[in-house]
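Each structure below appears as structure tokens.
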Structure P
Amino acid sequence: MQAETGPTITGVANVVDGDGLKIGPIAIRLHGIDAPEAGQSCPRVEGGTWSCGKDAATALDELVGGREVVCTALDQDPYGRIVASCMVDGRDAATEIMQAGLAWAYVEYSEDYVALEAEAKAAGLGVWQAAAEAPWDYRADRWGRAVAAAPDGCPIKGNISAAGERIYHTPWSPYYSRTQISEGQGERWFCDEAAAQAAGWRGAEGR
């Protein structure tokens, strides 16, 4: 069952990843689904891997990118993003991504898309063509390994770009491994995203 509905957010959407977008300065996470992370790969049925995280983001961008989207707020996540049901041209964005097999039903928070997940799985679509790692397991694995390697067990990298923008990278960010932290130049390590945001850093694309 969906949460009680809240205000409506309408505007042109910019896609962040397979289940996230922005309308102006407002960060929105699609309700009820969890798409593969931006840097995540999934196995192919015939062998090898494919960039499932990138493909999920591309699919969402083809659906909503640059178009007017109407999002109904349902909740807010711990990182300040609005959790919402989003419609574009009369179509539910999360439904479209689920029907393409490019996300999991996020049953920890909602069972609204369980039936669509079952249909995509039965058809062997997208991430269901072979035994792919669920994004929450992918995040947990990378978080655990990064905690073990990071100073004081705080794995989030607070980087300052050449333009002076403060950007943080989680262990599942596609740029995480190549990002080096220079504390002497004001860059920092954070223990969680909330701390990074409170200090004035914003999440990298794909976080």
Structure Q
Amino acid sequence: MIKEKLVPRLKAIPAGTELWRVHKSKYKADQFNPTLADIHFNGGRFEGTFLDPYHSLYVGECALTAVAESVLRSVPWNGGRRVVPYATVEGRSLSVLRTTRELTVVSLIKEADLAAVQQNADLLDDERSYAKARRWASEIRAQSPDAMGLVWQSRRNRPESAIVLFHDRFDDRHGRALEVLPERGIADLGSSEGLKEVNRLLDQLWAEVSEPERP
């Protein structure tokens, strides 16, 4: 049981904000991921668990952040260019969502934001702390009933922001809060054109996705 009284600092994402998302192509661009993480082992940093079974939707504030957060996770950098396996983009899409109304999220961007929830940068940077991060996200949710998600500085594309949204904090009775911009984005990141665009983006970070193996 977490006994600390948290004082989460809220941040508004204005209506009309474009958010970028990499997702499996078989899912809709605005579909929340229903997969729940294990409370101790496998799962994303801020995914729901059976103890707090919310669905999640990760986005970035720009295309590069969304791509980098998706394909550069756990990719070591030992100098020179990073080569990312083709499998990281196969069967995936890059979609653009636009907020139709203001979204309220808990900010974890500044050190003061993290201190306000009794944490420090390890919550975001330590790859071994995912189970702890999921538990803390659940407590932040419990103590911030109006928060629709979390925002933090992307580890793979600083200082741009990454965001996770919680499905159970969205009330669509007055219209959907997220609309898809189908004319934007890339339907198939694994296609020749998709791969070219991904590598154009990743070039800024000295990284590239390898070409698929041809029979």
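Which one of P, Q has distance in nm of label points 7 Å out along Cα→Cβ at positions 39 and 71, as calculated from the coordinates, equal to 2.4? Don't jump to the answer; show the numbers that get you there.
On the way: P: 2.4; Q: 3.7.
Going through each structure in turn, the value belongs to P.
Given 4.8 as the derived value for distance in nm of label points 7 Å out along Cα→Cβ at positions 7 and 79, which of the supplied structures P, Q does it correspond to? This figure was derived from Q. When helix-only ellipticity at 222 nm (-39500 (n - 2.57) for each DSSP H run of 4 or more, over all residues; to 500) is computed for each of P, Q, the one that comes out at -7500 is P.
From which structure (P, Q) was relative contact order in percent (Cα under 8 Å, 6 or more apart) calculated, if the value obtained is 31?
Details: P: 20; Q: 31.
The structure behind it is Q.
Once mean count of other Cβ atoms within 10 Å over residues 95-102 is evaluated on every structure in P, Q, the highest one turns out to be P. FRET efficiency 1/(1 + (r/R0)^6) of positions 87 and 159 (r between Cβ atoms, R0 = 30 Å, to 0.05) computed as 0.55: which structure among P, Q? For FRET efficiency 1/(1 + (r/R0)^6) of positions 87 and 159 (r between Cβ atoms, R0 = 30 Å, to 0.05), the value 0.55 is produced by structure Q.
Only the coordinates and a few stated rules stand behind these numbers; no lab work does. Remember, it's a predicted structure, so these values are computed and weren't measured experimentally. Cβ atoms are built from the backbone, for glycine too; each structure is taken alone.
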